[in-house]
Structure I
Amino acid sequence: MTFFEVLTAAVNDFIEYGFDSQDRLDYWVKRIKEAAIKEMIPDSQIQQELTKSLNSAYNRLVIKGGLVNKQVTRFTIEKLKPRLRDELDRRIITSVNLIKYNREEAINNTLRRFTGWATSIPVGGTDVVKRTEEKQKIRKSLGKIPFEQRRVIIDQTHKLVANIKEIVAVDSGAIAAKWHSHWRQMNYDYRKDHKERDEKVYVIRNTWAINNGYIKAVDGYTDDITSPGEEVFCRCNYTYLYNLRQVKELLTKKGELALQSAKIS
C-alpha cells in the first residue's frame, strides 16, 4: 500500500471507531511511519545527488582552475588543495546528516499530527470529520520533503563555493570583500539585513592594507557579520578585492599618498 492508502485507512478507522485504545493508535502510527519511509527517495539516491553536486562545484573551482585569475595563481590553488579537500569532505558529511535530520523531523511531525488528531476522536467514532481535509493536514510535512532535500543540496553547494572562495582569497592577499545580495531577483526570499549590505565593502582584518593604515573599515569588517551563504538558504556572495585601486572609497590620507606615489598597487 502507498503512504496515502495507509493514511486513508488509518483516518477511516478512527472515524469509525474513535480513540478507544492505545493499541489501535500504536498500530496505525507504526504502519504510517513504515509507509512514509518506503515512499521517500532512498537515502542512497539523495546522497549520490548531493555528492555529485558538491564534487561538481569543487572540480569546477579547484581542479579545473575556475578560481585562477590575476590575483589567484595555480600555485596557490595547488598549495591549498588539502585544505580545500577537507572542506569538501566536511560539507558532504554535514549535508548528509542535515538531510537525515530533516527527514526524521518530517516523519515525526506527520506522526505527531496524526496522533493529535486521532486522540481527539471520541470512542465510537464521529460523522463530522472532513476526511480529505484531515488527510491533507496530516501529510503536509511529508509532502515537503523532496523539495526540502533538493533545497539542502543547493544550499550546501553554495556554502561550499563561498567557503572555498574565502579560503583562496584570504590566502592570496585579498584586503576587502564587496557584498552582493540577490534581493532584486523575483521571488527570492531575501533577508532585510542582507539587502542592506548589498554593494557595501567589508575589510578583511589583519591584512597589509589595514595594518599599514592605508584603508579604514567604513562599513565594518568581514568577521563582524555573517558570511555569504552562512545562514540557511542565503545566496549572497562576495567579490574579493586585492589592491588599493579597488577600494578607493576606503583609503586614508596615508593610503591615498601611497597610491599616488605608485609604491602600492
Structure II
Amino acid sequence: MSFWNTPYNQLAFKASHNSYLSAYDLHRLLSWDNSRPSDFGCRGLEIDFSRHSDSSGGRSIGFFQVGHPEGASGPPLALYLGELLSYHFNNRGHDPVLVTLCIKSQDGPVDVFPQELDAYLEEWFYRPAIFSPGNLIVQGLDLVSAVRSKGWPLAEDLRDRFILCLSGTKEWKAQYANSSPPFRLCFADLDFSDDTPNPVIPETGNRIIANMNLFTDHFHYWKYAVPQLRRQSFLVRGYVVDSAELWAKARSAEVNAIATDDVQGSHWASVGSSLFV
C-alpha cells in the first residue's frame, strides 16, 4: 500500500534536529534523491526561537528571533518561514512536512503569547499551507478525544501542507495549546520521559504529539512507551538520534519523526528507499 493511503500517524520519516544550526538550508534538508536515501530527505524540521517583544503584537519581523539560549539575538523567524514558503511554491503537491517550532522564552507575559505567535504566522507565513488543530477538532470535543474518535488524516489529505508544532518551554506551549485550540495555527507537543515503560497518557486534552529525547541506555523503557503512545493516536517525535544503533532502535520502536543531526553522509540515516514507511 502506498504511504499516501496511510494515516499520517502510522508513518515513519526522517527529521532534522536543530535545523537552523545545520550546514544546509531548508531546501537542501527537504531535497530527496531516491538513489541516495540517507542524504537529506527530511520530512521534519526544527527551529529554536525566542520572543523579542515590541508594540506590534507579534507582527514585526524581529518579534521572534531564531537562536538558543533564551533571548539570543539571531535572524528573524520569518527568514526560515520564507524558505519554507519558497519550497512550497516551487514544489506544489509536496508531501507533508512537520515543523517543530521550539520556543525558548521564559520571561515576560505568557498569556498573550498564543495571539502573538499566530499573528506572526499570519503576517510572515501562508495560512492555506498550514494544517492546524482546527482541521482535526470535532465540535464539542478536545483535540485528543477528536483524534481518537476520527483518527489522523491520510498522508494524501496532507499534500501541500505544513504541520507546525510548538515545542520548548513547558508553560508556554501548555498556554498555547489550551488557548482557543480550534483557532490556533500550531499544534503543541507534550514531553514524555524516555526512562519509563508506562507513560501517563492523558485521556483528554489538546496535545496529540509526543516529544521524547531518546537515549540508547533507556531503550528497555521507551521500546514499550512509544507503542503505547502510538496506540493512543499520538504522533511520536524522538530527537537526538545520532548513531546507527539508536536509529535502529527508534525504527524498531516505531517512532514516527526520527530527528537526527546526521542529515547527510550517514548510510543508516533513512527509513528506507522512500520518504515515508
(message) If helix-only ellipticity at 222 nm (-39500 (n - 2.57) for each DSSP H run of 4 or more, over all residues; to 500) computes to -7500, which of I, II did it come from?
(response) II
(request) Consider the structures I, II: one of them gives 20 for relative contact order in percent (Cα under 8 Å, 6 or more apart) as calculated from the coordinates. Say which. (result) I
(message) Going by FRET efficiency 1/(1 + (r/R0)^6) of positions 27 and 195 (r between Cβ atoms, R0 = 35 Å, to 0.05), which of structures I, II comes out largest?
(response) II
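One of I, II was used to calculate mean count of other Cβ atoms within 10 Å over residues 35-42, giving 18.1; which?
Comparing all candidates, it corresponds to II.
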(request) Rank structures I, II by Cα Rg over 2.2 N^0.38 Å, for residues 3-122 alone and report only the one at the top, that is, the highest. (result) I
(request) Identify which of structures I, II gives the largest calculated value of distance in nm of label points 7 Å out along Cα→Cβ at positions 43 and 235. (result) I
(request) For distance in nm of label points 7 Å out along Cα→Cβ at positions 139 and 203, the calculated result is 2.6, so let me know which of I, II that is. (result) II
(request) Work out which structure the value 1.00 belongs to, where FRET efficiency 1/(1 + (r/R0)^6) of positions 91 and 171 (r between Cβ atoms, R0 = 41 Å, to 0.05) was derived from one of I, II. (result) I
(message) With mean projected area of the Cα convex hull in nm², for residues 99-154 alone coming out at 5.5, pick the structure among I, II it was computed from.
(response) II
(message) As an exercise: mean count of other Cβ atoms within 10 Å over residues 187-194, calculated from one structure in I, II, equals 21.1. Which structure is it?
(response) II
(request) Give the label, chosen from I, II, of the structure having the highest value of distance in nm of label points 7 Å out along Cα→Cβ at positions 59 and 243. (result) II
(request) Can you spot which of I, II the value 54, 20, 12 was calculated from, given it is semi-axes √(5λ) of the Cα gyration tensor in Å? (result) I
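Any read-out appearing in this document is the output of simple, stated calculations on the displayed coordinates, not a laboratory observation. Quick caveat, the model's predicted, so the values are computed rather than measured. Cβ atoms are built from the backbone, for glycine too; each structure is taken alone.
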